[in-house]
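Undergrad: Please find the structures below.
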Structure 1
Amino acid sequence: MEIKNKKAFFDYEILEKFEAGIVLKGPEVKSIRQGSASLKDSFGKIEKGEVYLYFYIAPYPSSFEKIDPMRKKKLLLHKNQILKLSKKVEEKGLTIVPLSLYFNKKGIAKVEIALVKGKKLYDKRMALKKKEVERDIGRQLKSNFTNKS
């Protein structure tokens, strides 16, 4: 089960990607396996030399342990990656945003985060126009191919 943040690709220009482990509690892991998490309005922060991610994980229904769904989750990164992220966030005013949340082959929860720069409104319009043109071209090619057969 992979949970993606589709809005991040539309709202931000992705500059650099990182893969990180994530510290979760048992019921949170079960909720993510069910697909009950959302990366929609999520973001990352660097606090005291650690990287934390803020995103929503729905409470697991049959759990005795009550966990705040919006609590900050610690990311597991190498020290040099944390330094690189903190330097770029402070220097250039970039943001840390999660792109996807998934389990690797060993069953360990991983999150793909990215250093991003916000897109301007005209950039978003250009992206929509480009997508629309590509869709029209695809339709034309498909109709031409089906007419010849």
Structure 2
Amino acid sequence: MAITQAMCTSFKQALLDGEMDFSSDTSQTFKIALFTSSATLDASTTAYSTTNEVTGTGYTAGGNTLTISTNPTTSGTTAYLSFSNTTWSTATITARGALIYQSGGSNPAVAVLDFGADKTSTAGDFQIQFPTADASNAIIRIA
């Protein structure tokens, strides 16, 4: 079992098929769910599943709804977007990684985040801090 950071291959195809819209279709909601070290998540992940999802105080299955902080934009030959940081308050959880996915329908996967090690909160805030929203660092980048 392993979590490997990647933009999901099925997400790339969904973009080309016009199935995901991060700017004009407000009916599309994106979420982030946390997973334990027992999860297997990588570029081949196609959809959100509760298998090996974190459980604990302050965490609800399915994770948090994300807010787009930087709408899709370009710099040079790179297109990118980013999300606002998200927090699980007063949480007692341990997570090894996360999955960003589109909520609804088949819950298609967007990207896998690998924390590099287990991260724990005990009756405190568990926060995902997204990187700087630019062509070199944004969480979603297409070069």
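Every read-out reported here was derived from the displayed coordinates using simple, explicitly stated rules and does not represent laboratory data. Since the structure is predicted, the reported quantities are computational estimates derived from the model, not experimental observations. Cβ atoms are built from the backbone, for glycine too; each structure is taken alone.
Undergrad: Can you tell which of 1, 2 yields 20.9 when mean count of other Cβ atoms within 10 Å over residues 32-39 is derived from it?
TA: Computed on structure 2.
Undergrad: Work out mean count of other Cβ atoms within 10 Å over residues 104-111 for each of structures 1, 2, then name the structure with the largest result.
TA: Largest calculated value belongs to 2.
Undergrad: Of the structures labelled 1, 2, which one yields 2, 9, 16, 17, 15, 12, 10, 8, 5, 3, 2, 1, 0 when P(r) over Cα pairs in 5 Å bins from 0, in percent is computed from its coordinates?
TA: Attributed to the structure labelled 1.
Undergrad: One of 1, 2 was used to compute mean count of other Cβ atoms within 10 Å over residues 80-87, and the answer was 14.6. Which one was it?
TA: Derived from the structure labelled 1.
Undergrad: Of the structures labelled 1, 2, one was used to calculate helix-only ellipticity at 222 nm (-39500 (n - 2.57) for each DSSP H run of 4 or more, over all residues; to 500), giving -1500. Name it.
TA: Of the options listed, only 2 reproduces it.
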